[in-house]
1. Thinking of P, Q, which structure, once distance in nm of label points 7 Å out along Cα→Cβ at positions 282 and 466 is computed, gives back 1.9?
2. If Cα Rg over 2.2 N^0.38 Å is computed to be 1.00, which of P, Q is the source?
3. Starting from the value -7500: which structure in P, Q was helix-only ellipticity at 222 nm (-39500 (n - 2.57) for each DSSP H run of 4 or more, over all residues; to 500) calculated from?
4. When FRET efficiency 1/(1 + (r/R0)^6) of positions 354 and 530 (r between Cβ atoms, R0 = 30 Å, to 0.05) is calculated for each of the structures P, Q, which structure yields the highest value?
5. Thinking only about relative contact order in percent (Cα under 8 Å, 6 or more apart), which of P, Q has the largest value?
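Every read-out reported here was derived from the displayed coordinates using simple, explicitly stated rules and does not represent laboratory data. What you see is a predicted model; the values in this text were computed from it and never measured. Cβ atoms are built from the backbone, for glycine too; each structure is taken alone.
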Structure P
Amino acid sequence: MNVGVDYYPEHWDPAMWPADAVEMKAAGITLVRLAEFAWSRLEPQEDQFDFRWLDNAIALFAAQRINIIIGTPTAAPPNWLVEKYQDILPVDHHKHPVYPGVRCHRCYNSPSLRRHALNIIEALTRHYVGHSAVIGWQTDNEIAANDCHCENCTREFRSWLQRKYLTLENLNQAWGTVVWSGEYSAWSQVTTPLGGSPHHNPSFVLDFQRFSSDSAADFNRFQAEIIRKNCPRHFVTHNLWGYPVVTDYYRLFDPMDFVSVDYYPSTDLKDDTKAAIYHGALTLDLTRGVKRKNFWVMEQLSGTPGCWNPMSRAPWPGMIRAHGWQSISRGADSIIHFRWRTARAGAEQFWHGLLDSHGHPGRRLAEFKTFASEVAQLNDLISGTRLHNEVALLFSHEQNNAFNIQPQSDGFDYFKNLKQLHQTLVRQGVGVDVINWTENVDDYTLVVAPFLFLEDAAVALTLENYVKGGGTLVLTTRTGVKNSFNVCQSDYLPGLLGGIGGIRVEEYDPVGFDKQKILLFKDEIGCSQWCDIIMPITAKTIGVYASDFFSGRSAVTVNAVGKGSVYYIGSVLDDSGYRRLFADILRECRIEFIDDLPAGVELSVRCDKTKRLLFILNLTKEQQSVSLPERVRYDAFSGEAVLPTLSLGPFEVRIVLEE
């Protein structure tokens, strides 16, 4: 277990560095990330490298026994590079170059970017391969798929399509280009989706997004190969940035040793709209699921967020510590806080660090020190543990992208709906693995596979075999609508999964914000966004609509298949409806849960072959009470017995050993 900070020595007077290093050591810091935006200092002019300042900074940390991660600086190409090699810049859908702004002004398919990225990464890795304090590398920073329409991307996109479809005839057939006279008669006619029209062929747009994601993944792989060649004993990781994004993170992280995430939970607890991409526990569970193993947090909340938006609230006392432990509870093995000192210049002046820009210690640093000392105290206990959950929630970048291309109804949002399902299980104290929808699921007792809009025969077969073998599967509305080319199917919904669902969707109503009602186990609950009007074939109806013209028709069903069962939810339920339904499903699956866990309280378990650590976190400003199932428990810090009913203060964290 490591606790560290992100530090930017190039932003500060070198005379300040020694005191910073000493103070970091005193704070319990064991790891520092450096240099991920420092290309102009590392290579001030083309092929003229200057690592002396970085050598000096690393030497100061090494003297304090603090290890170093170096970031490759390719997310911030310097001005000399942009001026001399214009193909570095991405081009928007109107064919206008995207000029340097904050950062990330680069096209992954630019030959000049690849050439100069190779030069700087080669020089850095050769220089630091033997340094005892340097233990690993972070590639680039928060790589995201570019919406780039430059000539290089146009050429590479055509090649990508030729490899996929082989002939124009196949492409025309797959995309249905006959609509609106869009058929291609020569490859030269195929461009990127220019103009920004919302009416582009959705098959065309989805394939372009796939290409853009592949370009980002290839750029990441290109960097990893250089690092591994020159620094075979160092780890290689990358820091993903939030959800949802176009980029397929599963492919992006193929060449990485482990996943890292930049995690900034909302400090505006009653209104997280400014931090809408940070979905708390869901982000951490998604991150763990990318490689299905423990991960790192490369940037963690340290102070008031604020940069391109108005500033958010200051972290409430205890919040920094609590969210550090939340990350560990969900699989993080190292927590690196952004940043040591708040910037005085540049775009991130108001994205606060552990210290304010004046550098004097305050409340936030004191809280961080407490967290660091606690991690050190429990290091031996936590190291080697991981999460072993019985429930999987399937996630798909493909589905998210397809829904964004063609919104289904007012208020229908794939990721928000996924978050609601995840939050339902979190509110019941159930651990969830959020994994790629194409993964094997045989080890899980319950699999929730929501909104499988794009149908995949291999996935359908995997889920069918899983259910026949005794698994419980939950399907939802908007399943089996399209094939992988983003073209609508010609069969009843839910397509290939209709057989194990034991149903067919006879009609649907995109009700949007128009609230509807369902009688579920004789309880009236609310629903909205979408209503499938279901005809049960072999399934049993457990919920019927109680409003509108489809009143009395099936809304929620369950079907016995082999040794397992399949639930189908034909609408988007309200929170109470999901909790009611999943309580019944969890009982049927014999999965332990808590029916009345307060909102904002989370439970998570890390374990190994000899011990089981339960993390109990109150992530609210209010006092909360939690009643746990009867079991022998001991406080991990004091060793004292822990009673089943706990009272938790605001942002209080309890870590207990369970028998």
Structure Q
Amino acid sequence: MLSVARFCSILLLTQIIVCGQNVRSKNKNGKLTRPNTSFPQTPMMELLAQTIAPNIAQQNPGDLFDILRDKYPLPNGLKSPFSEYDYVIVGAGSAGCVLAARLTENPDITVLVLEVGKPENLLTDVPSIAPYFQRTEYSWPYFMEPQPGVCLGMENNRCFWPRGRAVGGTSVINYMIYTRGRPQEWDRIAADGNYGWSYKEVLHYYMKSERASLEGFEDSPYHGNSGELNVEFVPERTPLIDAFLEAGRELGHPTVDYNAPERLGFGYLQGTVHGGKRVSAAKAFLHRNKRRPNLHILPMSTVTKVLIDPKTRTAYGVQYARNRLRYEVRARREVILSAGPIASPQLLMLSGVGPKDHLSRLGIPVIQDLPVGHTLYDHITFPGLVFTLNVSNLSFVESRETRLDSIIQWIQYGDTAVSTTGAAEGIGYIKTPVSDDPDDVPDMELISIGGSIVSDGGPTGSKAVRRGMMIRDDVFDGAYGSIDNTDTWTAFPMLLHPKSVGYLELKNNNPFSHPRMYGNYLTDPRDVATFVASIRHIQALAATQPFQRLGAKIHRAQYPACRNLTFDTDEYWECAVRTLTATLHHQIATCRMGPDTDPLAIVDPELRVYGVAGLRVVDSSIIPRTVSVHTNAPAIMIGEKAADMIKATWR
């Protein structure tokens, strides 16, 4: 339990940092002005501010979040990093954090971690405000290139692809969902020639990291309890999750531990949380080890190039920018890219490793001709299937939960609605009738929400979910305005194994430009058929007694592009999915792993880049096939496994 002094400090600091309109500075004329901060204003934090200290002035506000950020000073009073390390890791994301922690267990090994983002702060601990971080300084504001026929209801008709930009990577801004994939999926990856990647082998590394506290599964042979990464059930639930699980049982879906390998089913959401607060990869693996003298972490450092000797094709260091200055650092053993599925392939290509024709057109000297970025898979969802309810106070509604007592209760005890993982409560795996998979592998994941995309609305609502997806106001208001800020339920269908394949390429040779990303969503008609089948299954769930007792009734949303289509026809639902096409931030395969016989492979099964010595890629970009996962847990597993492979190489 927090001490009184600690509690008061947190309240006061939260007020100072969060409330942009209440935290002010004086200009040269002595007039109070609002600071320029990109962090969103939330009703929850507004209430806290107005109650505790509504008017606080600062002479020099500077970085308003700095006093609440975690700190990563160089150890032993060092003022600058070394010029050479054993390993240089690019990116402190989910994989990079665990990799740095494991490699520096040997005190004779030195590691430098370079991360473009800032450390997390107090607010990123709050699970319920996960949607807010999609459009803050903690996120890369990536956009997919325009594609006809998808994201028709989004701003500028473009799909928004936010990725984490922080020490901790996307684990700082995600919905904290912990999933591992089915055994058949990992066994197929191994059968393709990726030795060491079977389900049994990756399970060992999942369990190594895990510190599970899951009521009812304490004796499970599939969960670890001595690792660093907390995995727990969300402490606060609505009755909607019980209706979801009961409805699932009525339709033949048992209530299970969905991370166990035996059978498909529905289950309570397992999240990377502890005591109702977010556990990022940085918090789990870096924070407790940051005082190791052999581990140096440099936030706000942008790596612009991997240094590769063109004659020997050996990586020997990186070039990076920090505080507007350019530096170089050398790696005695290896350079390891852990920058994620967008930045890792981008950095490879900027460094001369990529498709020869593409790099030559941009004037980049080619060191190794590889199909970097030629394969890109992503998990997409449709958030628009909303059911109204005739029972009040049933779902999470932001305006109802914005109470000071709720915030204080969360700070003290980690419960109340503040602890919910963006209102996600349960996971269900289904295999639709259109699946052609011969094995017992799902083609859809259903994410049960204790509300819906209208739960953040109303006159005092933040509208963070819809804005985080960049749904246009006119589209949203026309489709959902009549039920905004009311009690509702939805399940997000997540397309697990898209047949549509995208790709990624450079825009130019400027390391500060975003690459061009082509999702090619729904270009294969089988993906559309799978979405429609999943919508029919969610409708069947809502038609069962558990939901009918709550008066569940489908909302007849009207979208501009679908006006001429009859509601609830397959054609209508295809149009609806094409209107609200949203990523779940699970891009993979841009640095595809495979044996040397795989023409699309970038790295071998030990994650070494083909044709370049001393260079590996260790993040979710190496996953070669679609897997039934939210990619945070697999990225951590990849970091664990890579650490052992690297240690074995240099033993």
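1. It traces back to P.
2. On the way: P: 1.00; Q: 0.93.
Checking each candidate, the match is P.
3. Q
4. Values: P: 0.10; Q: 0.40.
By FRET efficiency 1/(1 + (r/R0)^6) of positions 354 and 530 (r between Cβ atoms, R0 = 30 Å, to 0.05), the leading structure of P, Q is Q.
5. Q
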